[in-house]
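Given below, in the form of structure tokens, are the structures.
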Structure P
Amino acid sequence: MGAFGFEAMPQLETQRLVLREINPAADLQALYDLFADDRVAMSTDTGPFTEMREAQEVMDWFGALFTSHQGLRWAITMREGDGSMIGTCGFNIWNRRNNSAEIGYDLNPEYWGRGIALEAVEAMIAWGFENMELNRIQADVMAHNDRSARVLEKLGFSHEGVQRQGGYWRDEYHDLHYFGLLRDGSR
């Protein structure tokens, strides 16, 4: 058994989705396309991509999360379909000492407004509480990203505050809204 308690990346399934291991060869173009889209990139500290090497760097980081036992990142795919990656989600930072983790997720805009991010994140956090023995899951969201904030609120996350100019990318500072969810559901 590995440091996670399992050797291979787990696969999660929901009614409409399969969260599977990211395949560096098969998913690289989809990852590039995802973060080359300014609608996605404007709410992340990644992108917009203009070169494939940028996608490869993020792909390498996703792989390193798992191999270093610091986190996990899944490819989001539709259960009914060809298995193509339409987004990613995962635990970007796992603090074992505090039994907490920070999550991140992104989705191809073609799939926005269908509850897919909600379904993927719900499966991911349930898995994290059960298998990573987390007590707290947190997320930070850029001030303008109302869609992401709504996903978190629907899942029971509490808005815990704003870190003014807490992020810096794309040559500017960004306010970050912090959300947290406790295992016991208390607010």
Structure Q
Amino acid sequence: MPEGQGAEIILIRHAPVAGGGRLAGRLDLPADLSDRVRIAAVAARLPRGARLTSSPARRCLMTAEALLPGLSVTSDERLWEQGFGDWEGLDHAALPDLGPLTPEALADHRPPNGESFRELCARTIPVLSDLAAEPGVHVVTAHAGTVRAALAHATGSIPGALSFHVSPLSLTRFHVGPQGQWSVAKVNWQP
């Protein structure tokens, strides 16, 4: 990206959680990096001169190293996934049915001893905005919630961002203009 043209933020959701099928949230679980073809395909889409930032979660750091080996990575605690509290570690089939919730109510819903999506956005968007204020290309390995928080920021709709599906090892790209305006260039790209 030419100087003075703003920034590009490329968010990569981490590779699948090893032994998945459970709600991981803040659990520090490893990534399953066995799909070398997909990893190579995602890595081929990443510019080599990018700055690399990651959630400190092991699955995100492992994904970052697999995608851009040898590149120095900065981790930021604020990029952790949404805290799902008492629900973390539960099999997806065992999660409680919340019933019909409006998008606003879903964004504000806090699992027992966890945090709401709105709270995740309040924690995560400042990190992404700080990165976007630095011209150049930034690659961030993080979580589905982090990607949705960026989509909420770009679209101006926290509740609306919850409607986006974000697959493991997917790429979501944003352009940030010199005045700080965000635009969505690509969502949930997968090889």
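Say we calculate relative contact order in percent (Cα under 8 Å, 6 or more apart) for every structure; which of P, Q gives the highest result?
Q
Assign the value 26, 21, 13, calculated as semi-axes √(5λ) of the Cα gyration tensor in Å, to the correct structure from P, Q.
Checking each candidate, the match is Q.
Given a computed value of 21, 12, 8 for semi-axes √(5λ) of the Cα gyration tensor in Å, for residues 135-174 alone, which structure among P, Q does it belong to?
The correct label is P.
Identify which of structures P, Q gives the largest calculated value of mean count of other Cβ atoms within 10 Å over residues 7-14.
Largest calculated value belongs to Q.
Identify the structure, out of P, Q, from whose coordinates Cα extents along the principal axes in Å, for residues 31-118 alone was calculated to give 39, 30, 24. Kindly include the intermediate steps, with their values, before the conclusion.
Numbers: P: 39, 30, 24; Q: 44, 25, 22.
Value 39, 30, 24 for Cα extents along the principal axes in Å, for residues 31-118 alone corresponds to P out of P, Q.
Any read-out appearing in this document is the output of simple, stated calculations on the displayed coordinates, not a laboratory observation. Quick caveat: nothing in here was measured; it's all calculated off a predicted structure. Cβ atoms are built from the backbone, for glycine too; each structure is taken alone.
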